[in-house]
Every structure is written in C-alpha cells, then in structure tokens.
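Input: structures, listed below.
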Structure P
Amino acid sequence: MSWRDALKVYTEPATLRMLALGFSAGLPLLLVLGTLSFRLREAGVARTDIGYLSWVGLVYAFKWVWAPLVDRLPIPLLTRAMGRRRSWLLLAQALVIGGLVGMAVSDPRAGLLPLVWCALLVAFGSATQDIALDAFRIESAETRKQAALAAAYQTGYRLAMIWAGAGVLWIAAWTELAGASGYQNLGWRAAYFTMAASMAVGVLTVLVSAEPAMRELSKPRNAAEWLHGVLIAPFADFITRYKWQAALILSLIAVYRISDVVMGIMANPFYVDMGFTKDEVATVSKVYGVVMTLAGAFLGGVLSMRFGVMRVLMLGAVLSAASNLLFALLASRGHDLTMLVFVVSADNLAGGIASAAFIAYLSSLTNISYSATQYALFSSLMLLLPKFLAGYSGVFVDTWGYAPFFIGTAALGVPALLLVALAARFQRAPREG
C-alpha cells in the first residue's frame, strides 16, 4: 500500500464516525480515574486511599463477563428500532450520563461512598459502551483498515481526554469563589455537570449512524445452545485458531500496557504534591500532552499500515517503558514547568504510538462472528493485572517515594518487550470470518 492510500483512509465515513464515537468512549475514563484522583487529593484524601479507589477501574477488566450479552442479546423495542450495536451504545451512554450527574452532586469530604457508587455506574456504562463500540468498529471495515480506524478512535478518545482532563480542571478553577482557598466542591460540581452534557456527542453520532452489516446468526433451539453460543463458542474459537500460541498472545495482552496503567494512577496526585496548579496541569498535561498523544496515535496508525503492526508494537513498548523514567527525573526537579512540558509530551507521544498499534493488534485477533465478546476479553485482560497492581501504587509511594515508584513502573515494561518479540516470531494470519 502506498503512503497516499494509507493516508486517504482517514477521510472515509467509517473513520470519521470512529472519531466522534472515540470521543464518547474517552470522556468517562478520566472522570472516574485520572481527574477524579486530582479531585480527591485536593480534597485531602490520602494517596493510599486514592490507590485503592482506583480499583473502580477493575470494572473495565471484567467487562468480558457481560460482553456475550452485549454481543447477542437484543434490548426490547430499542434493538428492533436501531439495531443491536446502536441500541447497546445508547443504553450504555445513558448509564454514563446518569453516573456523571451523581458524581457532580457528591462531595468527597462528606463521605466517599456515594461518589464511589456513582463512579462505579459510570465505569459500568463506559465499559458496556466500549464492548458495543469495539464490535461496531471491527464490523465497520475490513482488516487492512483497522489500524486507521483505531487511530481515528484514539484521536477522538484523546480529544475527549483533553476535555475531561483540562476542561474539568479549567471549569473547576474558573467557577471557584474568588478569594477562597482550599478545596471547593462547587467548581467540581459545575465541571462534572458539563461532562455529563458533553456525552451528547456520542448520543447524536449513534442516532445518525447506520447499523454495521453483521453476519446472520442461526437462532438457538434452546437455552443450552444459546449459552454455548454466547459464552463458550467465542473463547473456544480463539483457542482452536491459535492453539498453543493462545497462551503467548494472552500473556502479551496481559502485560503490554502495565507500565503506563500502574504509573498513571499516581500521576495527578504527583502533580498536586509537586505544587502544580489546576491551570498548569490542565494546560501541560491535559492539552500539550494529549496533542502529543494524537500525534502518536496518527503516527502509530500510519506506521502500522506501512511497516506492519508487530514492528510498531515493539516500538511502542520500548518508548512507553522508557518514558516513565522521565517522571523519576521530574520528581527530583520539583515544580519545574518546562521539565513538565517535556516529560508529559514524550510520555504521551509514546503512549499514542503504543495504543494505536495495540488496538490494531487486538482487532486482528478477533473472529468477526464473535467480535464484541472476543475483543472485550482481550481488552479486559489488558487491564486486569495492571489495575490490580495500581491499587497498591499509593502504598508504594507513601513508603518509598515518587522516584523509585516511576523507576519501578518502567521496569514493569521489560516483560512486554520479550513477549512482543516472541509473538512476532510465531505470528500467523489470525482473523477468520
């Protein structure tokens, strides 16, 4: 494929739809993890508690449990009117909006439990949206275009993260009472209400999109046959196609993003403790950083189509692990805004390249007959171990400090390099359907 053909795919309707839907998918994540950790730390919540509360993100790691229902189960009335993928997307978006409204009216100083329950609702709705959206994306184009769709998805996703990261911090800062100091819940309330309204981007995109063409599936004759089709067949299909290589592939998926995920939980508490203001973090981390992620996602998509996914997967793994070492350097410098710009930009460029290649790799592993269930399994496995370890990140930082923590997260990326090399060696043409 020529460079011109590789770039032209970004102007196709399916790619542009994924840009908008990626925004809808990216909006909730920071609001229950990254931005929330900044809010909690500013409210005086201990780093250890913030680490444990990051286990809300484990909801994403277990979405494979209900993915078969999203893959096959119709929603009464709604599915008949809109189709299976679009109906599930709308239901999931409604759950996200409801949870964000609940988080807006909660005050962490009055007790964490209401905020946690609302965050869980957002996470559940967001994970369900991811299940339906991944299937929607995979079914919207052939295999050779999946890297471009993944890059467009990541672009929309990162634009939403600018809004859910920088936007929230700016709104919270601008709506604070003049002259008052310390934590002000009024600003955070206005910010989260705005985020709930911003989910309209995804809702409107679903309403104007066409349902992707799907293979007609035979109707089950009884409950046992239905359960086999939605629970056993997708996983058996993967094992049958890859045989012993399945263990290698699943191991790679489990550790590929571990260094980034574990480090990310303590990033915002780190900024607060280093004395960076909301405006500084919003501008540098949530704007400059995300712009670099967009550049990385675009570059990762183009390079994957030009040179192959596995080579870019290796490049992303190397860069992601190495960039964590820069945070250790920043920890020794303290409140250094110029250094923050450099570190955040490098880290997000690496993350964008790695994410685009990794999403394309996961998409290539699915059988289109079970796209939602299999992709949910892969993306859930990607988060399970990292999210579990991230829960102890606050304990580690309180015990050893930030610099050893960042160095340790970089070391966590080494196994991924070995597994990518092995997976590339034994790679075979995987996708059927």
Structure Q
Amino acid sequence: MKDPVSVLKDYIRFPSVSADTAFHDGMTGAREFVSDLLAGAGFSVETVETPLHPIILATRGGDPSWPHVVIYGHYDVQPPDPLDLWKSPPFEPEVRDGRLYGRGAADNKGPLLVHLSAVLRLLEEQPELPLRITFLVEGEEEIGSPSFQPFLEKYRDRLRADFVFLSDTGSPREDQIVITTGLRGILTFEIEITGPRGDLHSGIHGGAILNPIQAMADLCASLHDPDGRVNVLGFYDDVLDVEPWEREQLAMLGGDEKAYAEFLGVSGFHTPPGFSPFEAVRFQPTLEFNGIGGGYQGEGSKTIIPARAFAKISCRLVPNQTPEKIADLVMKTIRERTPAGVKLDIKPGHGGSPYLVVPPRRPNTPAGQNPVLARAFDAAEAAITRSFGKPPLYLREGGSVPIIAKLQSVLGLDSLMIGLFLPEDNLHAPNESFHLGVMERGIEVSKTVLEGIAAR
C-alpha cells in the first residue's frame, strides 16, 4: 500500500453522498475503491446488496481458535453544502498546515484508512499472524443505517467475533485521545399542527380562532422546565446514576467553560441542575427543537393566520433509556397538551438505542469478562500512551452512532472505540479536515492493538 495520505486523497475524490441519488457514481466509486484495497491485501471481499447502498464484507479467515475482530467503518459522507464556504473544493483534497481538507476526511474515510493501513502494515510484517479479521464497511451511516440491522441478522453467523474495533468518535485535542465508553441514543419525529382549512386574513378573522403558530409555540415551550429539564412525566425514570470513575475521568480532561462558550458563540449555558456543560452533553438526555416553521417566510409582511405550523424534534438518550419508551412518553405528553381547536399530526422519524461499555478494572466491568476485549483495551491504553504522550481518557460521547447499539443487541458484541477526529475537524460542516499527525500515530496504535490480541 502506498503512502496513506495519498490513498486518503484518492478516496476523498469519490463524492460518496448517500443522501442524494445524484451522487450514485461517487458511492459506487468509493465502494469499489475500498473493496480493491482489501482484495489487494488478500481479503475475501463480498459486496452485499441492500435496498439502498451495498455493504462491503471482507474477511481474513484462519484457525477457528484464533481471536476474531470486526473492524467497522462507512464509505458514505455528508452532503458538501454550502459550497461557497469551502476554502478548497470539498472533493478535491488539499493539505494545509498539517491537515487534509475534504468532505469525509475525518468522517469516516480517514479513520477507516487508519485501521486498514494498520492491518496492511501488520500483515506485511507478520503474514501468518494468528488473527481473524472482518472488515464491515457500510454506505448508509449518514442516513441512519436503515439496511444495517437486517444485514446483521442475516449474517450473524459469519460475524461471530470477540469485539468490534472502530474510530467514528472524537477526542478533544491532538495530544489527548479518548477511548469512548458510551454513546447517546437518538429519537427523531416531526409534529404538525393544523388549524383552518387554509391561510386566513388576520384582520378579518384574527381573534376568533387559535393561531397554529401560537399553539405550536405554547406546546413546545411546555416540554421544558425553566431549569432546562425535560418536562415529560417519566422521562428520567430509567436514567442511571453516573459512576464516580466517570466523573473522575471527565475531571482529568479539565474544561474551561468560558472558552467553551466562546467556541460555541454563546453568552452562557443552560444545563440541568447539578451538571456542568461538559457533564450534561455526556451524561444527560435531551429534547431539542431542530426546526420550527409556519406561515409566511418571504420578505416583508403578509398578515395571515397560517393554516399550519410544524416542529422537528430529536431526543438524545442515555444508557438504560430506550427510544420506544421515550417515544411513547413524549408523544403521549404532546397529544395531551395539544389545545382544542387545532389538529395534531405526529410523523415518526428514526431511533437508535444508547450504548455503554465499562472498560477493565472498573466496577461491574463487562469488558473484563471478555479476555480478548480486555487485552484490546490494555493494548490500546499502552499504545496511546506511547504514541500520543499521555494515557487515554475513558469518556462517554454526546453524539449517537446507532449501529454500535445494534451490534451489541443483535450480535452481542461490545466495541473498542478510539476517537480520532478533533473539534477543529468540522464534521458535517464546510472545511472538514483530518489531522495528519493523529492519522499516523493512530495507525501505530491500531497496529499495536491488533498485534496485542492475536493468539498467543
């Protein structure tokens, strides 16, 4: 394999946007690019068809007694819009100041190539390495992975392994790597409130009927208490207490609230009582309004009572909550609080369960009950300490990667997640980048982890 940076540049040039059918050729090109890399390394590569975008399943077999690791990644990327905010074209990769810029550089093409490069280097040095490896690379992660669970259920026998290894999470700084121990789940839906059969003149009919925008505003406002907690009966019933070791790890990260506020461009924080902003985004569930609208949106005024208003809502969930139960609670509350005189319609979106893994040497540690996974955690800690100059921190992340919980629920597999993208990498935004120093050190870490779990 040639220089990993050159390979990553070639990979980024394929505009593999899964959400837009106009990028079909880019999706095909990216998939074939990864398949060719794996085939060239001696893997048996299968392209598994799905209703949308095929999944790459590549295997390196061996003695059934050898450990087996599944390495996950995705070849699809977010849309590049808005194009005018990119300093260089999103699919024409460019190196500037130690970073490679391009859509998908950090999410997830760069991190996937970290692990692929590590495997290739390791197998060049040890072609008889006693380790079974399966690469599982999907093309629908950025659209919610709708084909993933049926695929797992169909191929569960071929995916029986010791753990999943991946990097689709982040770290706070280039010298402080995080091993991610938890991910929030997600629930999305849209609500629509309809009033009159059409827009009405606000002078002729104003004061006689309930305005759908007013009804929507009142309804949305009722879903939170003034202190920031979600005002839905039972919403917090299943939330687990945060373990002391988790708070200790987060305290070791440190955190400057003023600098965080400046980075976000806000004047202050609005967190539930007893939680700092750094704790709230990792340990607490949320209910957020992602979009709201209704009535006239053009320039100037148009004095109407609109016929409808809508709001797009998402909930982030923490371990022990389920999207099914939270959906029932929230939607029941919304129905009960919808005022008379308007009609409510709820359109379900997608959901994903939260995930938590407790690393070795922690209370009630499931990872410690899996000897191969425990060796992987130990090898990762030692390798990160050596390559990055300080030990990793074990932290939950506020984002959601729903496939991780699906891997656990369908296959019973826990995951070792090493965060390789940084806040400055601008995931899902213009000028996405990947830190090339993190990339090279990450390859050495991944290589050491895989070597450390091979049969002894």
Structure R
Amino acid sequence: MADTYDFGLVGLGVMGRNFILNVADNGFTAFGNDLDEEKVGALINEGGNTDKVNASSDVKTFANALTTPRKIMLLVPAGKVVDIVIESLLPHLDKGDIIIDGGNSFFTDTDRREAYLKEKGVNFFGAGVSGGAKGARRGPSIMPGGSKEAYQHVKPIFEAVSAKYKGEPCVAYLGPKSAGNYVKMVHNGIEYGLMQLTSEIYDLLKKAGGLSNAELHQTFAQWNEGRLQSFLVEITSEIFEQKDDLGDGELVDKILDKAKQKGTGKWTSQNAMDLGIPVPTIDVAVSMRELSALKEERIKADALYDRPTPKTVDKADFISKAEQALYFAFIITYAQGMHQLADASKEYGYELELGEIAKIWRAGCIIRAALLADITDAYQANEKLENLLLSPSFVEKVKGTVGAAREMTAYGALNGIPLAGLSNALTYFDAYTSSRLPLNLIQAQRDYFGSHTYERVDREGIFHTEWEE
C-alpha cells in the first residue's frame, strides 16, 4: 500500500468505480471510500494493485491516505446525501483541502455548500461529469466551476482522465461559484431536447415511412456518418439491432413507452423561465416524459378518438427530409441551451465562455456531436454572439433545412403523429426570426383589464388607456 494517494473519491457505484480506475490508469494514485464493503472490495479487486488504487469503508482511514491538500471527489446522489458525506469528512480535513461534487447537484445547493465550507477553510466546487459509466472509465467531458485557485490542484488529474478531441482534453475551468453544475444542468436540458427529437423522427420513419428496425438501423447509421454524427444518433442506430434476449424480435419493440427522468431537464426548464429565456424544445421534452407516464390514461383516450391513417410517402424522399428536419431541430435546441447559458452567466456572474463550453462538449459527453465543432467556431469568431441563429455560419445551415422541418411538422399534424419537439423548435425559429409578433394585442388586453400599461412603436414612454366598454 502506498503511503499517500493523489486523489480520493467517495461513492464507489459503477460511475465512481470507473472514474477512479480511470484516474489510476492515467498515472495518479487513487483511494476510494464507500460504506458498502462489497463496493470497496470490488474496486480493490478490479484495481489489481493497491499501490495504485485502494479503498476503505472507514472515513478516517480514507482521509489519512490522501496527500495534502486533499483532493476528494464525491460521486453520490444529489441532495441530502451530499451534505451527509461532507459532514462525515469535515472532522478529518485540514484547511486548504478540496471537496469536488461530481454529481448532478442543483446549482444553488453548490453555492450554499461553497459558502459553508469556505467558513471552515475548505475549498468546494462542483464539476459536472458527462458520458455515463463508460465515459467515466474511458474519458468523460468534465465541467468544473468554483475556486480557480483550488481547481489548479485538480487540473492535471482532470485533464488526464477526460475525453480528448483531436488531442485536446474535454475539460476546462468554466467560472466561479456553481458555474460547473449550472453548465452540466443545461447540458442535460439540451440532452432532453435531442432525445425527444430523435424519438419523434423515429416515430415518423416507422409509422409513415414504414421502416423496419433493420432499415432504421441502417438509416441512423448512415446519418451518423454525416452532419448528424453524434453519440445519440450512433447509439440509436445500435439500439435497433439489439435482439430481445427474453423473446423474439428486437428489444426496442418490447420496451414500455414511459420515459423517466431525474430532474435536471426540469431544472433547466424552470430556471429558464426564471431568467425569462425561451427554451421551448427543452420545455416540451420534459412535458412529453410526463405525458408518457400517463400510459393507462393514454390507452383509454386512444380508444375514444379516431386517428388518421398516415398517408403514403415516398420512402427515400421522406428519409431525406427527416434527416434535414432533425438537423434543423438539433441546431435550434443547441441554440436555446447556449442562449440560456449566456443569460445565466450575466445573472449569476459566471463569466462563461460559450466557445469553451462547446469545445469541451465535442467528445466524451452524451450530447457530443459533429455540430459542436461548428458551434465552437461560431462563438470563438464572436464571443458576444447573442444567439446561434445570428451566426453567419449557421444561417445557411438553417435555411437549407427549415423547409423540410415545415413539411415534417405539417405531415405529423395532418396524420396524427405527435411532434412536440420538432413543432416547438420550428415555432421558436419562426418567432425568433419575426420582427413583429402579435403580442401587441396581449399588451392591449393586459392594459384593458389590469391597467398594466404598454409601450408604443411610434414614441417613447409608458402609456395607459381608459378603454371604452
């Protein structure tokens, strides 16, 4: 056993065990901690060399095994568990030690914990980790924020274990306070949107295009070779090939159509409303998961109402337009998420660089996509870009695909195929690119019934009218 270890990690579930083994594989010694003796034993066995990676269920033994300043990462469920773990560690820590929350904690909790631990002389920061269990083992995208000085102690480890895009590590210091957890939250909101959109295009291709699972696999695999190249499109193609090990056919057809969630998409949506930033594709992706949970009610309603029989389509043309529509909607979803990050940066003092965020999302994370290289370039070309749709490099991309998005949305509406994500992406685009919206009428209504006042297009000032009954 080594006398001291470079890095400590609390929470040796699949994610934590994979992350600590990743650390050990990249030239650093690591020590784990978990109350579950089986998880402790599993890590020691898999690590194979206790001089490189070791573990204990005893907190004091764990803390004493680490070099100072101690660098301790928590990969435990968000919420009260994080506070409990922090309190268990505190008696064994020294001033200057560092605690890193690598879970999906709500950003205000991170701000609270940072302030609390600062009083005790302990550094605390949040670091979003994306890539799932496999990413944790092979290289995730890491989003740290908090004390820049404290991050310097962890930087060599994070850069070593993170995913690499053309040799560049997919990790960067993002900003003070809860910047890391906030960016991860919005990352997950974008993830919700992209997943909803992908499921809708699948529904179109299956119900209207009549594609078999084999054809769906081939279609998504081909798309993954082009501009839609991304982790989600890649795994979607693979999903259609997976055989059911409990019966005949493909597994995807046997999976219940009720999608669950852990809350990060909802947080993104709620916070966007607090900020006054429209993210309708993310909003509706959350709503559709909630609607999917109403399975029994949906079955009853399905029996009460007639549904149109999808009209015959030209398969090759339909597949082509579906690809264009998905690409369009992906752009819109990223645009909404980046817009929220830009506004939050001002509101919360995060000092975010959007080009840097897009850059570290290019590999390792769930929303990694070829499109992110273009997004990185757009924000590096103009750091003050207000919205991705205003980038000259994206204008032609959108112009070339919005027509197909309109056709697919109209087809869905006429043929009873719900396309909530796609239609909201299109509505967002049409509203954002409209120099005049009908909300002058809403302001008139508000002033009529509540004397809420209004502004005018022809002169400055705030006005109120005594409307005639």
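Just so you know, all these numbers are worked out from the coordinates, no wet-lab data involved. In this text the structure is predicted, and so the values were computed from the model without any measurement.
helix-only ellipticity at 222 nm (-39500 (n - 2.57) for each DSSP H run of 4 or more, over all residues; to 500) computed as -17000: which structure among P, Q, R?
For helix-only ellipticity at 222 nm (-39500 (n - 2.57) for each DSSP H run of 4 or more, over all residues; to 500), the value -17000 is produced by structure R.
If semi-axes √(5λ) of the Cα gyration tensor in Å is calculated from each of P, Q, R, which structure is the one that comes out at 41, 25, 22?
Here the read-out was taken from Q.
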